[in-house]
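Enquirer: Some structures are shown below for you to check.
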Structure 1
């Protein structure tokens with residue numbers, strides 16, 4: 001019989017993905033309606049392949065209602081385990097505080113969340129979760145790269161020990177930070 005009872009919380013996974021590169025070809029389109037361009041479609045496909053290779057398959061996807069975020073999501077699907085997808089107008093160009101509030105509303109039964117959104121809010125959330133770990137650009141590894149910026153179609157993977165409702169600054173451990181530049185052949189000509 002054990003002398004004490006451990007209170008072990010299950011680890012949660014939070015994936016933050018910035019939408020892929022969008023097109024500015026049609027000046028008549030609103031920002032919300034801009035689609036992905038060819039480079040963005042290639043980058044989204046590369047991130048989708050990396051997610052499959054790394055077996056990153058969310059239970060829940062929170063996605064901005066903008067066309068470019070929805071098209072980025074399309075490139076990622078289908079997920080291994082049919083994820084519940086929630087397009088949300090509130091995530092369109094949302095500040096970090098609104099993004100964190102969305103994460104805090106996730107049901108505790110969800111183990112893995114993918115949030116697809118926009119900068120600067122997404123980058124600010126990633127930096128806040130990482131806390132001091134990503135404090136200085138030029139730091140070694142993923143944290144230093146995250147501190148330098150959050151390019152289009154980049155993916156940050158965090159583990160979170162606290163319940164979703166308590167996710168706060170410094171509450172995540174950055175596992176990896178991937179950018180399409182890591183995955184695509186730079187010699188490939190732009191289309």
Structure 2
């Protein structure tokens with residue numbers, strides 16, 4: 001997208017974060033959502049597997065970035081945005097220190113079904129109690145289109161997260177009329193859902 005996601009702008013306030021609270025964007029790619037989050041006075045931590053995306057994010061947005069190795073990651077730091085190039089599953093609680101919010105627009109739906117529970121479990125292990133996630137998913141007929149983005153149903157979201165998170169559905173909307181590519185694929189419905197998740201205190 002050439003601007004911040006409208007659902008991010010609409011619902012980010014639901015997390016109740018304060019300026020200065022650090023936020024995490026998994027599988028961030030070159031998303032402009034990170035710039036919007038930084039404009040809300042949040043230090044941003046992103047993780048991305050592609051070295052090309054990591055480099056191009058800063059160059060395309062005219063942000064001077066320093067690059068340094070850090071364990072299994074190559075870290076690009078520019079202003080309030082820190083982008084770690086490497087595998088999400090290599091992140092530790094040390095990397096995630098001070099993170100109070102997570103924005104997952106493109107991570108869970110990018111993973112095949114066999115990896116999603118591992119992703120949810122690792123996310124839970126990384127976050128401190130009370131941390132919140134703004135999660136976006138899609139649901140559609142996978143017999144007509146396979147993804148990514150993959151279809152993740154409401155029942156699957158509950159199965160993945162309910163043992164360690166409180167889950168609140170904020171909105172669910174069929175976007176098929178605004179998705180001509182999905183129509184050409186033969187889909188009659190393409191539902192986006194937005195959830196607020198809060199890490200439970202045990």
Structure 3
């Protein structure tokens with residue numbers, strides 16, 4: 001009966017749904033909650049293989065393994081607040097071990113005579129802090145009004161950043177108002193980040 005109720009649930013789950021609620025519902029076999037949880041943290045998990053400079057296919061494998069592990073470990077997660085750290089640490093360990101295996105295979109392939117370049121992978125502790133801060137920033141951005149989200153992404157997250165004229169045209173604003181609106185949006189973003197102890 002619970003599975004039927006969950007299947008037909010009309011409650012909207014999203015990235016803004018608290019982790020406690022998502023995990024509780026995941027443990028009740030709510031597929032929508034699982035999808036919302038993955039959607040909420042997919043960028044966080046995917047950013048770890050990127051930081052380790054792994055090939056896209058290796059990163060995809062790590063991404064899948066992390067979510068598979070979480071699914072099987074969810075009942076044993078002691079503190080919901082530790083979910084982010086668990087995801088980053090698990091992904092980091094998997095990336096690190098994959099890099100070590102790849103380096104060992106390269107050494108075997110060249111007969112062990114060639115010196116291996118120094119591993120430039122970030123430490124797990126550094127990576128955890130950096131990746132969690134990025135996640136806090138992503139979540140704060142999502143709490144901005146939609147026009148501010150678009151404006152901030154166009155000006156600060158695209159390479160190269162878009163000129164004011166193009167931003168104004170796309171958002172239907174006067175070019176002269178972009179600087180003022182940008183300032184208001186950044187002020188809101190700073191407040192949201194401060195609320196999250198960023």
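Enquirer: If distance in nm of label points 7 Å out along Cα→Cβ at positions 154 and 170 is calculated from each of 1, 2, 3, which structure is the one that comes out at 1.7?
Expert: The correct label is 2.
Enquirer: For Cα Rg over 2.2 N^0.38 Å, which structure out of 1, 2, 3 has the highest calculated value?
Expert: Answer by largest value of Cα Rg over 2.2 N^0.38 Å: 3.
Values in this text are rule-based calculations from the coordinates and carry no lab data. Please read all numbers here as calculations on a predicted model, not as lab measurements. Cβ atoms are built from the backbone, for glycine too; each structure is taken alone.
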